Structure I
Amino acid sequence: MYYETTIENTIRIPPTHLSHDLEEVVAKIVQETFEGTMDKEYGLILVTKNVKRKGEGYILHGDGGIYQKVTFNAITFKPELHEVVDAIVSDIVEFGAFCHIGPLDALLHKSQIMNDRVIIDVDNKRIEGKDTKHVLRVGDKIRVRIVTVSLNEMNPRESKIGLTARQPGLGKEEWQKQKKEEKK
């Protein structure tokens, strides 16, 4: 889910920044360029650090800026298929619940919440199992498995991540305790 990785890329240093401390300028440009962006290979880049210039930069004909190769360490968030994660319910809608998993939101569809028919009360922001009476509300913590991942590089907030809580060991902690009590 969270990774620390080394990334190599090229940045453009505008000519107006050449009179400043180049190391600070490069670190700031890397931070502004990459933090908050999505990359299919690395996931969502959260933090950049330890920025180093690699070799000498080069100038393209007709452009006064310097193109500089850089390497930097990055803290990234990449949801992996079949990974079990703890999520927090952030919204209840007619078709299920949106959950925070790290810095991204994912959908827990109503068919994947529990092995029971569910009643969704959007006005009161709650989902209840018809027979089990298990309740899911905004703010609840729930253990889920990631079942679909489609990352959007252009707009990370538009990434589609699907979840399930219908497998053994998943769901709210109190649901698991209740199942153990029923078995006894």
Structure II
Amino acid sequence: MAMESIEELFEHELKDILGGEQALVDALEQMAQESSDRDIRKAYTQHRKETQGQIKRIEKIFRSLGQKPEPETCLGIEGLIKEKKMFMREKPTEELLEFFNVGAAQKVERYEITSYESLIDMADKLGLTDAVQLLEESLQEEEAALNKLKAIASEFDVTDETEQVGETEEDAEGQHATSRR
């Protein structure tokens, strides 16, 4: 069966973001458990609660359309989750895992922001003012979450590791020079 209308596309995209948000509830819980930083753990936990609210909004939109909320697998979000699993095979240090998780969460937020912006455009064209309002509320939460994650990322101090690598090379050269004297 071919997709032929913006209504069908809107419903398809709603199912996609519903599946993505549901997958993120579990991923955010896992990231909170992995975090040793209290503020980061709190940010993941808070956004997990917001995500549960976003799911309820999406379900409300489906009900207003006379549809049953049926999620589809969101390949975009699933791909990011798979990327995390592959990264874990590298056995990163606690600090690198924390830094990776914050970056991965930013990727997710940007995906969600774009999804919600697209859904808002479609809902607006369809004259679904209640849906627009609900989707805009979710969009604002996603933008706020992204800004919080960007602030957290800017506070990471990775210069220590970088300097240690540089110092190790310089020290090695210095030791060679010293041993030649």
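Read-outs: derived from the displayed coordinates by stated rules, not from any lab. Bear in mind that the values here come from a model prediction, so they are computed numbers and not experimental data. Cβ atoms are built from the backbone, for glycine too; each structure is taken alone.
When helix-only ellipticity at 222 nm (-39500 (n - 2.57) for each DSSP H run of 4 or more, over all residues; to 500) is calculated, the result is -4000; to which of the structures I, II does this value belong? Computed on structure I. I have 4.0 for distance in nm of label points 7 Å out along Cα→Cβ at positions 71 and 143, calculated from one of the structures I, II. Which structure is it? So the calculation was done on I. In terms of relative contact order in percent (Cα under 8 Å, 6 or more apart), the structure with the greatest value among I, II is II. Where does the value 1.5 come from, among I, II, when distance in nm of label points 7 Å out along Cα→Cβ at positions 23 and 119 is the thing being computed? Considering all the candidates, the number was obtained from II. When Kirkwood radius over Cα pairs in Å is calculated for each of structures I, II, structure I comes out greatest.
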